[in-house]
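Heads up, there are several structures right after this.
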Structure 1
Amino acid sequence: MPVQTITWLGRVPEGKVRLIDQTILPAQEIYLERSDYRVLAEDIRRLAVRGAPAIGVAGAFGMVLGLQEAADLPPRKFRAKIHEIADHLASTRPTGVNLFWAIERMKKTLNAFPENTPTDELLVAAQEEALEIYEEDRRLCRAIGEHGAALIEQGHRILTHCNAGALATAGIGTALAAIYTAHDQGKNPGVFIDETRPLLQGARLTAWELLQAGIEATLICDNMAGWLMKRGLVDLVITGADRIAANGDAANKIGTYSLACLAARHGIPFYVAAPFSTFDLSLSDGSSIPIEERTSEEVSEPFGMKLSPAGIKVFNPAFDVTDAELISGFITDKGIIRPPFRENIARVLV
């Protein structure tokens, strides 16, 4: 059974969020309990919880934590607190759209109540909506797994990048959901795992997940993928996504664009797995997707190991954008979306 990445404990006004600290995996499997939304926001920022769907769930739970603190406020001040909490949580990471989608959904739910609604009633409604976002993500992951598994044939060798598994969602993952489901169907897929520099989410997280699940997995350095493809060792590439524009341009962990180019060069299908909440139809194309840039130390001194000379300049974008023309299709909870993407994404998701 895949790991339980994030969940809600108890009931309002004393609920808590429980999450696994992904910054110290696989060396230690430590679970954290949070009752302060500001601490949870910092967990999102420092990647203790990460992956677009998971941080969406974290954002929803964070809204409830914040409102618990405001439970004694009169209705007008309580409503003002909703926006303050939302803004704080939304400031943590800019690229993954699921965070903003979940926060806006929470705000919409609460703003639908009359102005004089008692705060305890609003608090219960917030908890119920957050739990529905959580349960919905689990259902979406299962659906993505079923649709994605149909693309995987017996013994297929699949290349993946970063972590788009249970650790990135509330359920069994997106890209890895297809692999888990195919494994359960007896198709015996094998997986090549990109290490995913600079934070090694593939080496640390995906490898840990797949070993626990008993799935055949082989770890490779990022710069080995092209050679594997040239040797005919890769049948399929499946990655996740953090934001997908209306035309099908997709932002994902840095290095994804390179894999898509390599897959196109070698005639290998390249699929992106994501729920409907990762699509941002307000963006015409990927040029408007905000790309998070992280600290130079993640590259020059990863995990506290000084690898570069002092004073060297570092460029550290956390994501890149893969052009729609390089993508074979999107594995979604609503089925496989194929080109032409602008028309078919709108048809399936609107």
Structure 2
Amino acid sequence: MSRLRMAVIGVGSLGQHHARILAAMPHAALVGVVDIKPDRARDVAAQYGTTAYSNASELVGRVDAVAIATPTLSHVAVALPFVESGAAVLVEKPLAATVEDADRLLAAADARGTVLAVGHTERFNPAVAAALPLVSRPKFVEIHRLGTFPERSLDIDVVFDLMIHDLDVLLATVGSEVESVEAVGVNVLTPRVDIANARLKFASGCVANVTASRISRDRVRKARFFQHDAYISIDYAAQELEVYRLAPHPSTGAPSALSTVEGQNGGRPTIQGGRIDVESDEPLRRELDDFVCAVRDRRPPVVTGRDGRAALALASRIAELISKQGPVASV
């Protein structure tokens, strides 16, 4: 297959990086960038040697694939014409403003047989990718995603802006239905929720405690998984992974919380592990590479439209609890 004709719709703080990466990809040809601010579109187009547009409709039917990084409320309206034209579409998270809108987009992609991917970038974080095969039936998960006040994504609350990243990772690792949710959220600097906490109980028995904030002084992005025989810690920002396990029992070779290694550590269980080597890389580049390969190879992307819908549905459930039942809500 020749190079994919691709465009980026929305070249603000995130979309400009889509353009940068796609412009350098050997299997993609960046044929245009679109932004409602003409000056910004022209600046990005000039930087990466492509054409600027002010209306996405000008590119419908003229591209093989698009990456959409516009405000959430416009995702479906922008994406649908491209899907219906047969183009593959990558939509930045969240997939849509509502689950109903997400279903419209999914139905259109299914009917047309086009690739629909969602930009849950943390799935492409090298530390997360290395951790995923190691997570097995976790019993407790603790996740903190704290950041300073942003200049973008203020059209949505922190559940859809930040927490949804971790909800997607949880759904991918726990692999079980969410049975119950407790949630609390507070709007501090904006009319929308700026800090939120959710406690999720899965059908498997796993409990996850997830906190997201966009009003913190420090930037913290960490996840910790506790399971029968292992503790797995991910630092998203540093792209670091640590894994600790109980040492095998000398006679059975099996790890057990009740087993001890004689003569070591005073008869207490021995823990082995430490930092796992992870090759640092830009998650967005890996995400776009997967998308391009999925289109060329006619295979599903790593994060499908249905994955994006599942994360959106869970985020919507949390946000609805916060908004409808006061500062502390549960169901």
Structure 3
Amino acid sequence: MITEINAKNMEGLIMVYTSEKIMALLPLLEEQTADDLENETLDFKECPTETRLRELAKEMAVCLGNASGGTVVFGVRERVCGCVKAIVGLDFAPDLEALNATLYDSIDPKLPVQFEWLTYGPRRLLLMHVHPSMPPYTTTSGKGWMRVGKDCKPLTGSLLRQLREKAGLSDPTAKVLPLDNPLQAVSPSAIEILRREMKNMGSPGDLLANNDADLCGKLGFFKDGRLTVAGLLVAGRDEFIADHAPNHEWKYSRLRTDTDYETPPVSGRDCILAALDKIMLLLGQHNPMTTVPSGLFHAEFPQYPTIALREALLNAFAHRDYTIPGMVFIRHFRD
């Protein structure tokens, strides 16, 4: 019986082909093309040069690593019938340790790859077995591919989202907190800031008339009656943020140069509403107004529009990855 190497990942089985199975498949090339034999976990590639081998090995390792793993057979033409024409082998002898080191240095995160020589008649083929464990993978230059059927597709945003969800890395801020009373983790001062800003922005009066619990519920802070991490980040108490969202932090620096501080930096782990309030106050101290007279009216314009500052800050908080340590940096220069 033909066997396969099976290795466990977080979703099930990674399928890589043993040399015995490849040996059993190669005679089929007499009447079929290698392209006909390919599937999600098996690919054939012709490599006329060592440079091309390095390029293909990196691309195929990332491609298979972002799917179910698998095996690539180097030294076979994909669209030619007949074993003599299709099985061309490698006319060079690459240093496999150096090749493995190249892949190790050029793929992020590190991806387990195993090389194996296979002799078929007078030809030498090279097998590359890919054993993914921590997808998604990209090259260190940021390029990515994913195996879809028997093709390698560019790792677009939607494919990347599928990978993250499959790996259990979907939006961490959508998780709910195991609190019996979700309001105990909500900051009353943050809710007051929220009400003030909503009123300034013209929110409906009936929405503002809700009590704190109903207001939080209608704004999506709660899910099935429990506070989400997103709600906690937006309006939570500091001590709960420290326990349940420890990677949340911000730092404001007023600088003369890249290394010379004009004033001591200010940092905190306040919820986003409180952080925005503090940062906007700090920015406002160095946001000069220009007055433009027009008849009886004198219009005032800040150097930096408040709505633009708020949008930039919200983007910084909303688009950062809360699964990894880090902080939102605000670096404010004179110009």
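Just so you know, all these numbers are worked out from the coordinates, no wet-lab data involved. What you are looking at is a predicted structure, and each value in this text was computed from that prediction instead of being measured. Cβ atoms are built from the backbone, for glycine too; each structure is taken alone.
Values for this structure:
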{"quantity": "Structures 1, 2, 3, by volume of the Cα convex hull per residue in Å³: label with the highest value", "calculated": "3"}
{"quantity": "Which entry (1, 2, 3) yields the derived value 158 for volume of the Cα convex hull per residue in Å³, for residues 110-301 alone", "calculated": "1"}
{"quantity": "Read-out distance in nm of label points 7 Å out along Cα→Cβ at positions 294 and 318, computed value 2.9, structure in 1, 2, 3", "calculated": "3"}
{"quantity": "Which entry (1, 2, 3) yields the derived value 17.4, 50 for Rg and Dmax of the Cα atoms in Å, for residues 54-221 alone", "calculated": "2"}
